[in-house]
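None of the figures in this text is laboratory data; all of them are computed from the coordinates on show. Remember, it's a predicted structure, so these values are computed and weren't measured experimentally.
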Structure I
């Protein structure tokens, strides 16, 4: 548990690379293996087996999503955090489809960015707080600006329990062991969850759960 989290940074702006490198280097529990703006140098850094990749979206000549897809095709599998200026729902959608586990904005407070990176490394799916409603709307196929329905209420207590474990990145086998139920029972529950939420994958279901957990209840009176 005392091992440092090894990260690699990718951004085509040297100032951003330097700033994030210094931020993480000065935080307990991080080791920055390297920072680059070139995919060939990135492959060299990935050979050092980092725990996490942090990448920008808008880069030249190859954008962040294209880089991720290229690396996946070459067999590189590791959690990816996208750190970007874009709050576009389309960019968010493309990033999630590419398998990104975190979508963060560069105008977030430094401590928020660090906390989110740690949460992704721990298996969570994390989006910037200001992107939460867009994520929920996106997953439900609704237009931006519409108030999302709380479809998680459709789930049984057991299904919510399984969904929570999915959001932590647990496999069906691990969930079965945790809940002392059979592997086939977990598969059946996951199928029911996806059907009820009208989602096409367990990743989308996990993201939906993670984002709704952080969405304030509009009917809740804030404490004075």
Structure II
């Protein structure tokens, strides 16, 4: 399973190291910062799943920094980790872009549960289990695909097409259904678009043409064999 990437901004180095250690043990990728100097650039360049933000930081107060992020269009989910525990502090945190607010001190277990809750809300496929068909394995979260134990590189469209077929593996799917489900029903796409995409997908998951995962049902559409 692909690891969620969590950025932590905490000005106390020992606390930062402990947070990173605990989260890495749980299978997350982490990047830690002692201040906000390089955080904005990272969020613009990388696909970050969650930001853990202290409020008492050098240079800029944490919630003001998050408010700045929101103003420039960065919507990365945020959990504040703060000793500011008054009701007004918490309210201010949510007004300034928080998805959750944890007051210090807190237990690793509480943090873990809160992180999972936020990721579940903001990352729809988080913790979704692998989906399989014969020797094909799909991870909806990481969008990784293996066939016969070999990694298969698919485009987003090919992945969505394969996932749709596997989720409906006992049904013959007509081309109109696939156009609606995978391409969003855009009128510029036609039946031949589906045919081409299916053929590309077949070549990638079965390059030797020995296994025949996808069958054409003449005059109707496609189904899994």
Structure III
């Protein structure tokens, strides 16, 4: 039972940290995608959306190389006396952020696009700077998109298997998250533990879908 509690705590920590970073990173990306007139902005949008169609093992493979001793991750790890960011909690965070990015960027992009230009133009005529208009007008109006993005990003991080297994392995207390633990329990015929974790994930997934649907109904527009 202690192993299960440790796994759940580690998974929740990964989901909370990744979701916070995802919101911070996704907000300027989504805002730029809505308001930029650059001809290549849809190229950026396509790159952000790649994890939606890439097999997790493909993304996990390249992340493993990037986070390994010969990649940028190895250089960063060397700054603090490490050798690699692969098979570490920090590596899991990086992989989770990249893999869940489209699940947060898209709801935010939809929410910003739904605001339109009129509220921002009114704020500008009242003397608000672009920064003030963003903070005082755009963010409050786009809150449903932030909630939907946070919920989807959090849930997607909890349920990811392929990427986290590739870059994190199965190290108890360090990289062993719920999805990997379920696979491990089934492989070892530990059905009780597998049932416990899968039932919890099933209930959580239902609550995520139900909450997101209620939010979109309440706001009268889809944020997916």
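Looking at structures I, II, III, which one was helix-only ellipticity at 222 nm (-39500 (n - 2.57) for each DSSP H run of 4 or more, over all residues; to 500) calculated from, given that it came out as -24000? For helix-only ellipticity at 222 nm (-39500 (n - 2.57) for each DSSP H run of 4 or more, over all residues; to 500), the value -24000 is produced by structure III.
Suppose you compute semi-axes √(5λ) of the Cα gyration tensor in Å for every structure in I, II, III: which one lands on 30, 21, 17? Structure of origin is I.
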